[in-house]
Structure 1
Amino acid sequence: MPGPIDGATMKRLFPSLSEDATLGSVFSTFPDKLAPWCEYESLVMRGESELSFSERELIAAYVSGLNSCSYCHGAHTIFARAYGIDPELIEALMENFHSAPVDQRFKPILAYVSKLTLSPPHMTEEDAQAVYDAGWSEDALFDAVQVCGVFNLVNRLVEGTGISRVSKKPSEVDEKSLAEFRSETFYTDFGRANGLDV
């Protein structure tokens, strides 16, 4: 993956992975196991949805921040920036959900994925109703649940294999890299570039 993902810091949890291993290295080491997941992630993040690409990347960055996954939080803050979301908004969201300058219509979705990440057995009908009352459909809520689920999985995949952080701050990523991140085939392109048959 170009740009911010290169040069991530690696914990040596898997001896076969080098000290400068990246997420791409993990893909190259386990291509058969990760190909189906890569296809699903691409569908969730770039398939048709009421949720825009920017909203899905914001959910990815937010969920990753809630999980303290610095690699995914950093990467998806950058991807959200590629779609016009100010990284400072994401950091404000992490500091104080209630005062963060997020679209009020979107806040019930963020509240839902926050609770689903931090205390999944405690989801209630009221949590879902708040999303519907804000004007979202069941399809939109299900797509938010899928993004949340994908990133709860990938956060653990990243942490479990030892990749710990991105090497660039969102403000340091150049426009050429941001343009690549906006590709509708970005996730599958990354998989193919790292040995996956997707």
Structure 2
Amino acid sequence: MYKLCIIGLGNPGTKYNDTRHNIGKDWLLRLSNRFFDTFKTKSKFQADIGESHGGEILWLISKNYMNESGITVSKILKSTNLKLNKFVIIHDDLDLSLGEMKLKIGGGHGGHNGLRDIIKITGQDNFMRIRVGIGHPGNKQDVTNWVLTKFSPNEKKLLLNSYLKLEEVFEMICNGQINEAQKILNTK
């Protein structure tokens, strides 16, 4: 019986790997390597899945594009014992400076199409989010191209420190120590 589902938002296909928009998926893959070796494709979920912590933690990478993230989430909700408040969604956030992170429970989509679709399809917004700052290009018209660009070597160095903070708090999140994890992630 699952007690938590970890999802990393991103687009399918190797051309999106290491782009700003895929940081959730990329970090989930990296973090999962600490607990298991491979994901298995589950076509009924339209996702690749993995398990850790004695089968209590479900790891998920949707096979759908970012703006269709809700499809996979709704399939998991219908097929497991999990409620949406037991989902942790790792995603990129334009409103946070590069590498800044926030752990948040509930709230709107903030213009993020993946979150928008999850909220639209499930009718709920009470899931946990790990918001990873990718910075903003400064001009709204440049956002689409910005999120599909790859990080520079200097940006990758800065992001490494943020990723290590995620590793530090991951077990806290798994153990329901959300306030403690928030104190670490939400502090600059």
Structure 3
Amino acid sequence: MVTEGESLLGRVVSGIARATDATPSGRVEKSILSQAAESYARKPVGAESTIPTGFDPHAASLFEAVVEASFLVANADGDFDETERQTFEMVVAEACQNTVQRGSLHALVSDLLEQLEEDGFDRRVKMVSMVVKSDEHKLEVLRIAALMAYVSGGVQDSERRIMDQLAEHFGLRADDVNQALSQAEKALAP
């Protein structure tokens, strides 16, 4: 995931931050990642765990699953060095309007790296698919993963294979992956 310049990254962040379509009123909604990030950021820690915080564990799990799906695509080529990790974390943070603290995001990515090393791609794809339930969310996860794949300047075969695996486990078709890639390409057009 080598970056191609600030303008591409800005378009990726923008594409990830907003939902696919505008509402009937023409207003652009936040993406599932941005919406779930708000709950994830309220995750209680330590003594706070008994204080009402507005934390929704399902939304937090969904946030983690969306990030993990994009993470798996970003790691598909087997090369996820420190620069790529920093870029990945920055894109996710900015797409969420920095709702999630960078330290929390860094810890999440560390956990994802460890889980990927222990479980491998097949198991992690399956785990993501168990969290994402609605068809709308499944399609949105594919779209966000496609946008992340474009950070490296285009979708490589290895990234496409992970997206195809996600779609299969989601019970979606290869055509849904094509649609996600097309939406991503359209969102990134200068």
For 44, 32, 31 (Cα extents along the principal axes in Å, calculated) the corresponding structure among 1, 2, 3: 2
Comparison of 1, 2, 3 by relative contact order in percent (Cα under 8 Å, 6 or more apart) - largest value held by: 1
Given -22500 for helix-only ellipticity at 222 nm (-39500 (n - 2.57) for each DSSP H run of 4 or more, over all residues; to 500), calculated: source structure among 1, 2, 3: 3
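Laboratory data are not the source of any read-out in this text; all were calculated from the coordinates shown. Source: prediction; values computed, not measured.
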